[in-house]
Structure I
Amino acid sequence: MEKLKLIEPTMEYSCEIQNFRQEFLDCGDSLDGCGSLERFERCEDWLEQVERCKKWETVPKNWVPATQFICVRESDGKVVGVIQVRHELSDYLRNYAGHIGYSVRPSERRKGYAAWMLQNVLPYCKSLGIHDVMVSCLADNEGSRRTILRSGGVYDGTVRESREDVLLEKYWIHI
């Protein structure tokens, strides 16, 4: 596997972040775990939101603090994935979305990047005092299911999320 690094996003990667976003939009794919990246045409605006989301004092209403990471392939500086750690669970997150959301760039899938991101963000979760991490995936997303299971995920059930009208499988990873 290529050498990767998980870092908090900065303007240094703005072009790559924009390219990452555009690839998802061009494919009509959802940007799960990207902290609303799809809504922001300007990377600066997204980065401002990412910064605000780190603390209770500045996080948007009905959200919880979260830390956003980008996964950068070191050989070419390409952003191949994004992963978000939510510092605690609201009722909605507990029932559906969990502590972690992630996406891998469509052109970079099936290379093990999601599993690498998930395994490498778990120590950060532990540093926040999260010892049991909830992760969910769409019931028909076999790749994400395998990623979660490979990282020690234990199945906890399937639920219907009514806003999007989707079935989500919930898993817990004990750190």
Structure II
Amino acid sequence: MKKSILFVVLLFAVNSFAQETYQKPPKEILDVLNATVIPSTSVSPSKDKIALLEPLRYPPISELAQPMLRLAGLRINPNNNGQHRQPYFTKLTLKNVSDGKETLVNLPPNAQIFSPIWSADGKYIAAGNITANGIELWIVETANAKAKKIKDVQINSAFGGFEWMPDQKSLLVNLVSANR
């Protein structure tokens, strides 16, 4: 008798959980969660421009499920030699301090820009762009907001990345070995 009552109770519990549907929170909470993201800012060394960087608030599940190698406390994405779950920006806009004019930088579609670094004179911004197979190096010319990919360069951002050299015309880049 006790076994049959327990079976009925368990069957009822399983059925009641199985019939629940996904419920969304009230509209007020969704409005807060989906509000426009406040951009991050970076002022140029010459103080004449501001880089407005729009972060991605909620990465897709496919991105969170990327493979991960754990090495000495680091989490590395073996597909692109970058950090697993590297925070990034999807949009870059340059704003003139003098007149407030904003110019959208011509980034590639679905850009995942990270670590933007101004050159000391403020004429350029170097940034990485995360792709499925690697991390590209891009240079933004701040005078006209034109971005250009440096060809045949894959950055190893898991162990370094890139930085401007003292001459401010060249970059020191930690590259992925060609025979990897």
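Values in this text are rule-based calculations from the coordinates and carry no lab data. From a predicted model like this one, the values you see are computed outputs, not experimental measurements. Cβ atoms are built from the backbone, for glycine too; each structure is taken alone.
Miscellaneous remarks
- Here distance in nm of label points 7 Å out along Cα→Cβ at positions 80 and 136 was derived from just one of the structures I, II, and that gives 1.1; the source is II.
- Among candidates I, II, the computation of FRET efficiency 1/(1 + (r/R0)^6) of positions 32 and 144 (r between Cβ atoms, R0 = 25 Å, to 0.05) that gave 0.10 used structure II.
- Which of I, II leads on distance in nm of label points 7 Å out along Cα→Cβ at positions 24 and 96, largest value: II
- Among I, II, structure where semi-axes √(5λ) of the Cα gyration tensor in Å as derived comes to 23, 19, 17: I
- Origin of the value 19, where relative contact order in percent (Cα under 8 Å, 6 or more apart) was derived from one of I, II: I
- Which entry (I, II) yields the derived value -4500 for helix-only ellipticity at 222 nm (-39500 (n - 2.57) for each DSSP H run of 4 or more, over all residues; to 500): II
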